[in-house]
Structure 1
Amino acid sequence: MKKILLFSDHREIFKTTNKITKGKYKLKWCTCDWSDDDKHFTPDVIIMYFNKKMVEKGTFEFIVRVKGMLGNTIPILALIENGTKQDIFSVLKAGVYDYLENVENLQEYQKKNRRNIIVGMVLKKVWFSKRL
């Protein structure tokens, strides 16, 4: 079963994500003050939720820290609440693969998750083939 790691301080985001992933993916929820406490959980996709306050505080460091701990081959989907074009550009520049401005459209959210699972599988294949 593919695994998703969700970073969010908001229970509603977890509930929505759990609703669209239930039975298809294993979902682990962490808050944004996370430290890599579970060495055995290696996600196939990472989802990060940033509200306006978090975007103003800065997202770059958090994204880079998570990528540093979990690796560059895991695709990240950023959920950006009320994000400007500059906010979106900043998270993409930090290494996020895709973004969504809200999770109200469940079909779009589900589609982005599926696509990122596929991207992750391709990245792992390419990475492993380069190592051989």
Structure 2
Amino acid sequence: MPSVREHLIFKALAALQEVREASVARPIEPTWPIRFCLAYLYSQSGGDRSPYDYFWREMGNVHPVSTDGGSYMRHMELGRALSSIMARLGFHDTARTAACLRKAHSAGAVDAFWAEVQKQLDDGRPMPTPRFKRG
């Protein structure tokens, strides 16, 4: 069963995933809830602020030279930032973790997400540093 800390990390990541999905339609305005999610995740990470700052900047980027209003670039750059944020937390962004974040409101999504992280740890995959410690 995920701890309170793990639930909060999952919820903050799921909120950022929702921002990423919404960024396809339009640039995202900065809000305090988004800032809080980024700040909380930063507080749980190894200390490099750059992916959090990058996410904050990119979510509102209109990419003026693009032909689609920046929707593709913004979506891709936010995905890159989200992967970097997960790496700073000490685990990898995989297809399974991404699917869990996209279905965050579904029953069992939190458990499935942390089961995937635990599988990464159990498999001995090369992990970003610092290595995530559960519990």
Please state which of the structures 1, 2 yields -19000 when helix-only ellipticity at 222 nm (-39500 (n - 2.57) for each DSSP H run of 4 or more, over all residues; to 500) is computed from it. 2
Comparing relative contact order in percent (Cα under 8 Å, 6 or more apart) across structures 1, 2, which is largest? 2
From the coordinates of one of 1, 2, FRET efficiency 1/(1 + (r/R0)^6) of positions 4 and 68 (r between Cβ atoms, R0 = 35 Å, to 0.05) came out at 0.30; that one is structure 2
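Here, each number is a calculation from the coordinates, and none is a lab measurement. Note that the structure is predicted; figures quoted are calculated from it, not measured. Cβ atoms are built from the backbone, for glycine too; each structure is taken alone.
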